[in-house]
1. So if we calculate distance in nm of label points 7 Å out along Cα→Cβ at positions 90 and 218 for every structure here (I, II, III), which label has the highest result?
2. Work out which structure the value 14.5 belongs to, where mean count of other Cβ atoms within 10 Å over residues 10-17 was derived from one of I, II, III.
3. Quick one: mean projected area of the Cα convex hull in nm², for residues 138-313 alone came out at 12.7 when computed from one of I, II, III, so which one is it?
4. Determine which structure produced the value 23.6 for mean count of other Cβ atoms within 10 Å over residues 178-185, calculated from the coordinates; the candidates are I, II, III.
5. Using FRET efficiency 1/(1 + (r/R0)^6) of positions 82 and 162 (r between Cβ atoms, R0 = 25 Å, to 0.05), single out the structure from I, II, III with the greatest value.
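Only the coordinates and a few stated rules stand behind these numbers; no lab work does. Just so we're clear, the structure is a prediction, and the values are computed from it rather than from any experiment. Cβ atoms are built from the backbone, for glycine too; each structure is taken alone.
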Structure I
């Protein structure tokens, strides 16, 4: 299996590189990009180039996190790691944040789990999810249809999944976006129509159809991954509980092999930690006409020396954006791969606030 497997079945390999995919093996292996060996890239000039850590390493590194603005990935080679048929899950449940965080960090620094992530169900319900590869399993659970994976982490202490189903355990609900339409969490509805509507690809397709049918609401829900140095995770959580109060949250420890060159040097110095915590907020309502929670979150993450993926709405001014992202290096690679601006500028492409 790949060292890091993106959690939704519809995520492409090119998207995993350009959009910074992480998962529960990231505490060891970093992002999907960190397991890649070589890229074939179609440039804005129509040239096909090959790059790797040894051959044109700057271009290789800058394709990661470029969101398609430097070139189009047409082929890549990536590392495989040994896999067994099953994953044994251990769910370690805590009623307070301090105990939860201490265990999570201890597991990252000295534990033997192959996979580590966590789900914060609420202010008094925290679960560290540990996965260990297994050759055999006394039983196998499935969360591909009637049962809901993230709820099981609160109800069970142990579970077994096939390795494939483990990799895509969040796909059926698109994490927990089905709870925005409560009927989709009902077993009778799932029994009758689950095959047509469940799964990330189906859910995203239906959301686009309904948006056109019902008219776009004033402001979309918050869907965002934010990365904080591990030392500042508690500050983010305390602020989130007090100011936003939305649950569940998905938490993924992320070992940075080395700071990526697309991060501005001054911001990289502020982060200054080889272990980041990805705190993912998926589906938080954002309907208050006077307060845009997406923008509030963005400001707080910068204040805490963090960085967020650019898959969501972005509110940065030009100056603030290039405080975080390394403009001189980005511009250097842009001039080489896309001097005519065929693919657009990174800031202009991701600065979507409507």
Structure II
């Protein structure tokens, strides 16, 4: 289904840093020298390998095979093509790969400055997530504080798999800063590749890596709930980006069932994990790993137990649909306005306030 004319809010669109040279103007003199002296070639995204077709639609690749690097192309391919009201940029530049935590923080700040100058300033329909380097949560919180006054930043971006479960208290400065400034935490598919992306070791193929990302989302969701993040930060919202959807009902059933038997060890989890997730967590609809039968998909959504949990996203430039049909088949028509507009506005309350819309 096409979203043209529906004033859709696209919660997952990607901007790709073309090369480290694009970030050099946003580094101070010391780090500009380090790029040259140390021969730093950059940490560009590997999210769009040229020989993995699913990673990017062919018509969205440049001649060099690298998509999402050009604002003019994004205007044509996303904003104008689907008459998108607002699109939220999630830049997957690889700051999480950097071993030096100070360098990682510096490059995260440079990415945010680059997004402001090259994307947000010239295009009022764009918003962005704050890129942070979780290797040093204190520095990550400082970056949130630095950017919080710019209301075009509507979220804080983390990856689904990293060095530790995200519920650990070492990461709480990030959540404290995000809650203080009414910024959801966006957890996107991806890895810092410190640890295997599967629970049984390293995969051999891209398809294994991609499918296994769901395991990371499940582990992070369990960690956030069990470690008491939502009890400590009751105003915090989390958005799972590019996570898939249909794994959630079974996960919530299993998590809630075993919590009932083991809740004495986590007394701060004072209600069912399913209830906590419905209150605090949202998921984007691309890719929607649903059954082909529309009735079966409706059953899955019924098992989730909330009409507020899904957010519209095209996941540009990934190849999840043909033509202009950004809405997966089988989504109930009665839910479309909720998914396209009302749920995003309720999740990104900064955005709702700026647009003058009720959240």
Structure III
């Protein structure tokens, strides 16, 4: 059986380094907002190419805290992709704002800049873009729109650690960049974790304060804040993994090349653009018989995933919030299938998967 993901196997090569990192933290006896978090923040800011990084509890909190730090008027309209993961939309709601869904480009899965432009109204205050599946959005076009209408730009980089647009890393374009370190990410912790990056000193200081009850220093509170802090032990794990992320991305890009070269033409494959450096957090294909293809692969020993089976506007929690029709999101969510692509997979695994897909009896 070829698993879609096996985190135990994927972490085996780093086991000694991870064990040493955890033991160091345990022995030190300082577990919240200490030297490991500070060191990781410095190293990750350098990796992204920003002046500041603030470690937080998870990716959802990263977006919530970013929106709160921007101090937008309550109930502001925030443009967001109709096919993003639900956490992006929950974050906007939790921050007291109104998510306005914008359809994506079906070839890239990313928010369509032309539709963003059409969606701007006098109530719009910000754009929150999600770099889906490890591919950067068309950031230059989005930035032009944001500047033209004086809108804030938040980047949801939960799936795009190290992805680039015109040689610049995602997270470094907007007012704030938001990352998740959920264990399955290209840069994944061994638990929950997140971070916010920015070049704005005032925003950075505000976020640091907000993540820790609104306190700039012990027992002094300037804001009604949150408890959302990256743990010392997770920061130590992330420091280990950050040293190896380029190796991981190189491996995933090599596996992606095999998919591109051996998957059949009747399958809809990811779009590639020379202006972009894709990191393939997810290798997403599409087919109108997606469910049958998934079962065919499982029957033949290959596990896959669907990202995501139900679009945000069709979730029960959003029935009175996300109104309207979003046919492109519906199309993507009913045809997308994620193929295995991780550190634990090798060339033979991918070639086997390609051969099975080529033999799928319901290809037409």
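1. On the way: I: 4.9; II: 2.0; III: 3.4.
Comparing I, II, III by distance in nm of label points 7 Å out along Cα→Cβ at positions 90 and 218, the maximum is at I.
2. Matching structure: III.
3. Here the read-out was taken from I.
4. Attributed to the structure labelled III.
5. When FRET efficiency 1/(1 + (r/R0)^6) of positions 82 and 162 (r between Cβ atoms, R0 = 25 Å, to 0.05) is computed for each of I, II, III, structure I gives the biggest number.
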